[in-house]
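Student: So, here's a batch of structures to check.
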Structure I
Amino acid sequence: MQIDLTFQWKNGAANVAGATSPLLTLGPLAASDAGDYKVVVSNLVGTNTSSTATVTVLAIPTAAIATPGLVLHLPFDDNYSDTSGRNNNGTAVGAPTFSDGKIGTKALHYSTLTVDGTDATAVTASNYVTLGVRPDLQFGPNVNFSVAYWVKLPENTMPGDLPFIANNSSSYGGPGYTFAPSFEEGGWSWYINNKTAGAFGGIGLYSPQMNNINDGAWHHLAHTFDRTGNAITYLDGVSVDVTPIAAGAAWDLGTANPTDIGQAGGAYAEPAESDIDDIGMWSRVLTPVEVDGIYLGGNVNGVSFTNAPTSMQPTLAVSASGNQLTISWSPPGGTLEQAGSLLGPWNSLGTVNPQKVTIADPASFLRVRVP
């Protein structure tokens, strides 16, 4: 005997109009959608009420978002300057140009030409931006990081894999890291590989969906890398893939090649042209709320992101007694970390403040990572 169920979703004590199916979908969200939701399920036998799920609706940012851990920010507003405060400035190679930007006034337009327009011949012109070999952008073993950018590919094209951002000389599959279009599929791709490994010795992904960024419109991509967990890709603020990468936690992604925007090593023979804007790189994993805020703030209100304000960056105080240090920091909050090199890996010492640390290694570096 089948006994039909009825459903009624509630926000607090009030019924949600028309919400009488097992699945509740909210969107586009408004501030009034915030609240405590539950569903009342009934049949001829009786009624049962679910546990409560709280929905919080955050306002779309109207000013630059403070994002701790920012190590590179390239707005490309008529220059190649890094505005993160880390001085990872770019240098033009060839003759890249500026186009109309998605965020701010301008974006970078890069291009590579080959002899006969295929990837089987030598490069005749590469017009891109190089950042050089930068410690901030090396991402050694166990170092988490995130990359975000706006990109616009020519409409209805099936581009190759001329990189958006890369620090190798062979694009997708090479040692280091690569963010590029998926080869002749009109989507996105990423790849990470130990600097001592051979080609395709790492972990990477082509967008499971083809033709999702080659429509001539601006799209936002963000990739976060938890080196002992997952790589998550967000397209236009929405998580579209989660890939385990713990197998590569100890990989050193810092090759001897420069980090390039719009090329890979300067001579990668893949003809293409694209626009890219508002590139950010962080030495930590961005949260889903941060990614969504960066996308919505940029897409709706044209705002970007900044490094954490000075008031959020802790000041350390150190006192020594033999090989033991007492570390305190202000303002409170954050995690004390230790490494044998500035490039990491960084190991957590905990959140106790102040904290006593015994220094046994010839070289030891300490930092406080804010949430």
Structure II
Amino acid sequence: MTELTAQLSRLSQIHAKDHFVVSCYIRLELRDRVRQKYLTALKSATKPVADWLEQVDVPHDIRAALERDLKRIRDYASHRTNLPGAPGLAIFACEDLQLFEAIPLPRVYRTRVGVGHTPSIQELAAAEEDFGRVVAAVVDRRGARIFEITAFGGRELVDLIGAETRGGKFHSDRADSPGWGEAAFHHRIREEHFRHYAQVARQLAVLDGQSPVRGVVLAGPGPDPKALARFLNPALRQRLFGTARLNLKQVSVPVVREMVLSLRRQHELESERAAVTELLKGQGTGWAVAGPRATLRALSRGQVRVLLVRPQLTGWGFRCGTTGRLVIAKADCRDEGAPEPVADLANEAIEEALRQRVTIVAIDDPESGEAIDGMAGLLRFRG
């Protein structure tokens, strides 16, 4: 049993009964850490909870305990020494249960705070599966080291030494071949490099066959990574996140993991732009919807294939008492039961999407954010 599995098992058994558990997800990517922008986002995410408390009847002692839990989370996040090196952090707190647990995450879609009688662990549960298994090959002309990077760690799998076919100890074994130098002798050095790249590519294919990888990263000095990319089979080439410059003899698991996270984020930014382009095309053909009201309606029908959300989107809404559908106004429930206020509508939409195993894309670009009108969805089928 992994540490994450044990944490999920423990959190899934928690029920606070008359009290509340605060579930907080904080995005800690590089741009969020600059000038502690993540703290501003955390304060903005906490405000809907305060507004929600004004709408519901909560005893004073429970309200006070909840406010203390929120303060504990803010105080913890305010100290940089408490922050992990990971791009995300999940915090679960409940004073009544003496619960305060902080878990580093490889990705957080948006900084958000949720309140309920049980912890919101959908994003935590999906973290490892969504991240998948990434293999990174660090190569030069004499050797290669292959690493496996997962959501919460990494390890070195293979250490390869390139095959060499050199001449004799003191003299060349050219025999009576004409001319001098590599160019006149069958391009031997180039051939050795090509055989080495092919050997590494075969090893990557074997690892993919044993357990499918989510992505591939290639690194090394000079042109070696791009040269190796040409030897990958088509299936792996489509999953190539990118290349980087690293010294084979100086790499370690933490260095490779940091490189993988950086290249994976760049790859995700490209995927975000592609998703927005698909959204703009799909709106004219009925294969996409934009705006919270239309997106939530499609989400309730199980139509959404990809959910696009702006991380800055805040605001509380309602859940229909009978159907459980999320809406932005009480009138949208109609005959679906009494509307119950929810502290953060976008937070609940993400939780619902995770339950449906919908792909979630957080759109950070302001221009793209205007196109999705806060929230949008690419559809599995047209309504």
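Student: If FRET efficiency 1/(1 + (r/R0)^6) of positions 99 and 235 (r between Cβ atoms, R0 = 35 Å, to 0.05) is calculated from each of I, II, which structure is the one that comes out at 0.95?
Tutor: I
Student: From which structure (I, II) was helix-only ellipticity at 222 nm (-39500 (n - 2.57) for each DSSP H run of 4 or more, over all residues; to 500) calculated, if the value obtained is -13000?
Tutor: Checking each candidate, the match is II.
Student: Tell me which of I, II gives 2.5 when you compute distance in nm of label points 7 Å out along Cα→Cβ at positions 243 and 283.
Tutor: I
Student: Tell me which of I, II gives 75, 67, 42 when you compute Cα extents along the principal axes in Å.
Tutor: Only structure I yields this read-out.
None of the figures in this text is laboratory data; all of them are computed from the coordinates on show. What you see is a predicted model, and the numbers here were worked out from it, not measured in a lab. Cβ atoms are built from the backbone, for glycine too; each structure is taken alone.
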